[in-house]
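Next up, some structures in structure tokens.
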Structure P
Amino acid sequence: MALLKILTAPDPRLKEKALPVVEVTAEIRQIMDDMLETMYDAPGVGLAATQVGILKRIIVIDVADEKNDEPPAPVKLANPELIETSKELHTFEEGCLSVPSYYEDVTRPSTCTVKGLDENNKEVIIKAEGLLATCLQHEIDHLDGMLFIDHISRLKRNVIIRKLKKDQKLDRERSHNHAL
């Protein structure tokens with residue numbers, strides 16, 4: 001397995017739409033495993049292939065609460081598709097590995113049903129609520145070129161993007177100065 005580089009906003013690749021996976025092959029399984037390792041290392045609870053520069057419709061999620069001794073419960077999906085969402089909404093504070101250090105309240109359907117292919121190329125249907133429902137919707141958004149900050153006000157989004165650009169510029173300057 002390998003750790004992958006996570007892209008951060010405003011990288012334009014995060015706005016691209018991912019392409020469907022034709023079949024879950026050994027190569028796709030390896031991508032899923034590498035994404036899961038990267039997500040755990042970050043640490044995060046979800047990761048979409050677009051966040052690591054791979055334009056394929058692949059997501060990994062694990063919402064198990066290790067602080068409460070829950071064993072890992074990874075979900076690996078290719079071609080995840082929302083097939084049903086509830087009319088009931090809930091608001092959850094979301095963060096994102098591609099928008100590091102920023103959290104905002106996002107309102108989404110409180111439950112959802114997702115269809116996709118698992119790591120064995122078998123069709124699975126997941127009925128989700130709570131954090132898992134939020135994560136599934138968040139990661140599927142990534143595959144469609146959307147970030148969670150696209151769900152908040154333009155003013156808040158612009159402030160976050162400006163700060164991220166400034167942080168990235170400072171990081172480049174620091175690494176350049178260390179290289180001299």
Structure Q
Amino acid sequence: MKTRLDKFDSGKGLDRGRSKGMEGVWYLLKCLFFLSPLPWPSGLRVTLLRAFGAKIGHGVVIKPRVNIHFPWKLEIGDHAWIGEEVFILNFEPVRIGAHTCISQRAFLCTGNHDYRDEAFSYRNAPISIGGGAWIGAAAFIGPGVCVGAESVAAAGAVVTRDLAPGMICSGNPAKERGPRWKDASGA
């Protein structure tokens with residue numbers, strides 16, 4: 001069997017969630033207010049995301065040049081930070097917990113393809129990031145991953161499997177390196 005991209009059906013296995021017209025309006029606003037390096041106020045970005053169906057908590061900070069594919073499939077908890085040039089390719093829902101930091105150029109990717117299928121069909125899955133987690137700069141979080149509360153995916157980590165709560169993880173593939181917080185005794 002060989003790959004046959006001419007057999008790929010972009011409409012099969014992907015629920016876009018809104019009309020093409022609504023998606024087009026979002027893309028225009030995204031180019032103006034999100035992908036632009038201009039320092040539009042974070043509050044304006046939050047208001048636009050909410051207007052397009054995103055569930056955004058209080059005190060959320062969204063920096064310039066953030067690329068959010070489908071705002072209607074995004075949920076961000078209170079006081080979360082989304083750094084510059086973060087890319088959220090959310091063909092499926094992405095949930096980011098409260099007090100979570102997504103650092104510069106991190107890539108949250110819910111989309112994938114079945115490389116064993118000659119038609120290269122979609123193999124997408126949601127992403128969930130627990131409260132208090134930190135996704136380091138240029139980290140990759142893959143489809144179907146659950147990042148545990150208070151865990152850290154270090155800069156450049158490639159996360160393709162769930163991360164346990166409260167652990168520091170790094171590398172490619174990301175592996176647990178130890179607990180994030182010292183215990184109550186201060187050890």
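Assuming 17.8 is mean count of other Cβ atoms within 10 Å over residues 42-49 as calculated from a single structure, say which of P, Q it is. It traces back to Q.
Here log10 I(q)/I(0) by the Debye sum over Cα atoms at q = 0.21, 0.24, 0.29 Å⁻¹, for residues 2-49 alone was derived from just one of the structures P, Q, and that gives -0.80, -0.90, -1.07; the source is Q.
Of structures P, Q, which gives 1.07 when Rg/Rh (Cα atoms, Kirkwood Rh), for residues 98-169 alone is computed from the coordinates? Label of the source structure: P.
Each of P, Q could give relative contact order in percent (Cα under 8 Å, 6 or more apart), but the derived value 14 comes from Q. Among candidates P, Q, the computation of FRET efficiency 1/(1 + (r/R0)^6) of positions 114 and 162 (r between Cβ atoms, R0 = 41 Å, to 0.05) that gave 1.00 used structure Q.
Given a value of 1.6 for distance in nm of label points 7 Å out along Cα→Cβ at positions 106 and 138, calculated from one of P, Q, which structure does it belong to? The correct label is Q. Once distance in nm of label points 7 Å out along Cα→Cβ at positions 130 and 146 is evaluated on every structure in P, Q, the highest one turns out to be P. With helix-only ellipticity at 222 nm (-39500 (n - 2.57) for each DSSP H run of 4 or more, over all residues; to 500) coming out at -3000, pick the structure among P, Q it was computed from. Going label by label, the one that fits is Q.
Each value in this text was obtained by applying a stated rule to the coordinates, not by laboratory testing. This structure is a prediction, so every number in the text was calculated from the model and none was measured. Cβ atoms are built from the backbone, for glycine too; each structure is taken alone.
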